[in-house]
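Derivation of every value follows stated rules applied to the coordinates shown; laboratory data play no part. Being a predicted model, the structure only gives us computed values, none of them experimental. Cβ atoms are built from the backbone, for glycine too; each structure is taken alone.
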Structure 1
């Protein structure tokens, strides 16, 4: 069976700029076949692999999930990363000789009925900066990757439910996706207002059943709902702060996004786990100094992060708008792409990324003794947050999903969106 056609994001560019970040922050799982291929490549000191570099591949992980992984040097870099930020496997044998995860990054493929949606990971700085060739001009290269990762039965994978009480077919599911994307695409409206409108849109559809509303009738229904939320969801001029419980839940979520789970961090063993536990207690209290969870941050008072930072500039708004639209167009927020959660719950988790990014951006600015956000603050915070979003097992756990439900149940998510956009 031929692979399905691709559904590509229309607002994104990307090319690799050899920053080497992905080769430092990810532990790459490989297959037995890839392991054998690497070992048979006969790496020597002349290739830049020191004689004492052993092994090239680890068999590591918890006892119930041990996998082959590319080895890392003590400085945290993959053993195949050279001084110029290039992959030695790629340089010597070509791109197709690299392990498949390395070829894929930062792309992600998500079956969507008769099409396969393509999204990108914003943990890559070049994705955040929108640097490189338009994604919609890379179709041929992406088709090669699609053939390797998309199962032959992809067209038989059903759509995620809209909510626990609402299931539709793929054609109607795509209508929900398009309606949500349209709300966030309205560039003349501030992003904070658009997110509030999107929240109101999703809250409304979460309460409806769609057994008798399909096709053209569904399109009409979605147009009515989106039109109503655009008219009735203004941004408050004097926003109320999130509730005490909401702030606690938010800090615990933000603390996880602020972590840096690289090889160097995992090698810290029990001492690292103790430090993480101590940091968790600090975040739970929310008083005193915020404990840095990676080098980008310094100790700053929690109280400082609650003060106004002057809002977002136009460039930062454009970056975050593109982020949300790429995730939505690429189906990168629900179903198999995001812990198998329904459309509604997935969007709530995606919307929570906005205050998380702004909170992290404030922390970056405060670490540099500044009280206003720059585009670089927002870009770096987004890359930090999206390293985890949809990929950290913790965020798919019952406790994390419960936090999102609590924040949405008490309207704290909307308050958080407005509060940290000040």
Structure 2
């Protein structure tokens, strides 16, 4: 009898524990769904497109988007904006809600009920802060929540008051006065033209084209056809040539940002507008110059015109951006068909040289320049030694979104 009572007590305890565990699991599941968490136990088949293989790998490593690349807390970031855009394009292609929910979770974390943007100060006048705003167009479309529209208006207001060079170009940041960097064209122009054509009847097309005109006029190297990383109209920075205002070297990713800016802006630039032809010509000029320095592997070097110089390396993110811009440019009719071959060669090189595959199918992208810029503290002088000396990363955010975008455009 005593043994039976003891056994019943044990059974009751086990049943109670199981019930408690089930309640906890259900609660955690609901919490995860609310935060946009898609879970970590993801299967990554080897027979799906490279775009989805990387996307699922990203979600396997980090179940909420703001955590990608080891971020300790939510941050409004141009890099997450780049990744989120790739996930939205992937959702458009596949209809898989996991990809949309991943980005919706980021929006929930970043935009409060009144449309305030976490960690964002308009007075910083940082052109990088505009880029993640491109996600808000789709988030507003899918949710119809006014907070996203309010946040869009805030970013548009930043551009309205953003400091400009004497020639009319947006400063890269308030802390970098009178400087235009190639990176900044991607950060600002695609958002600017989408907002302007969607909400303002396209009344700023000339101003948007001006940003590209200034870059072409002042950063183009007549000998190679490549574009220098940055231009200081005041010529006051130590890195700036005192006659031209140019930074000393070419950097692959900066031209990658610029190439992507061109093909994305052309999505909204009316073909009948006189500046449309100029933008297409800028894209063709850059594509021709880039193919001339493409390595036999299909990749581009960190400093693209110095492939044989000691310390230089084949860099993933710039290569991905060129592959995306070339493929999209051909499909849209802006570039001749020959550039599709270059894009395919680039993607083949990425798979061969930079993709690492785990036993469980999870993939990683190596050989990504972690960061590069000019000026600041510690000081960045734009020398060859500086560009090759920046940390080389695996799965850095700069190399995740563009890989997905390139794979989508190439249907790989």
For FRET efficiency 1/(1 + (r/R0)^6) of positions 124 and 244 (r between Cβ atoms, R0 = 41 Å, to 0.05), find whichever of 1, 2 sits highest and give me its label. 2
Of structures 1, 2, which gives 15 when relative contact order in percent (Cα under 8 Å, 6 or more apart) is computed from the coordinates? 2
Thinking only about mean count of other Cβ atoms within 10 Å over residues 252-259, which of 1, 2 has the largest value? 2
Winner on FRET efficiency 1/(1 + (r/R0)^6) of positions 172 and 348 (r between Cβ atoms, R0 = 41 Å, to 0.05) once structures 1, 2 are ranked, highest first: 1
Value 13.0 of mean count of other Cβ atoms within 10 Å over residues 212-219 was derived from the coordinates of, among 1, 2, structure 1
With helix-only ellipticity at 222 nm (-39500 (n - 2.57) for each DSSP H run of 4 or more, over all residues; to 500) coming out at -14000, pick the structure among 1, 2 it was computed from. 1
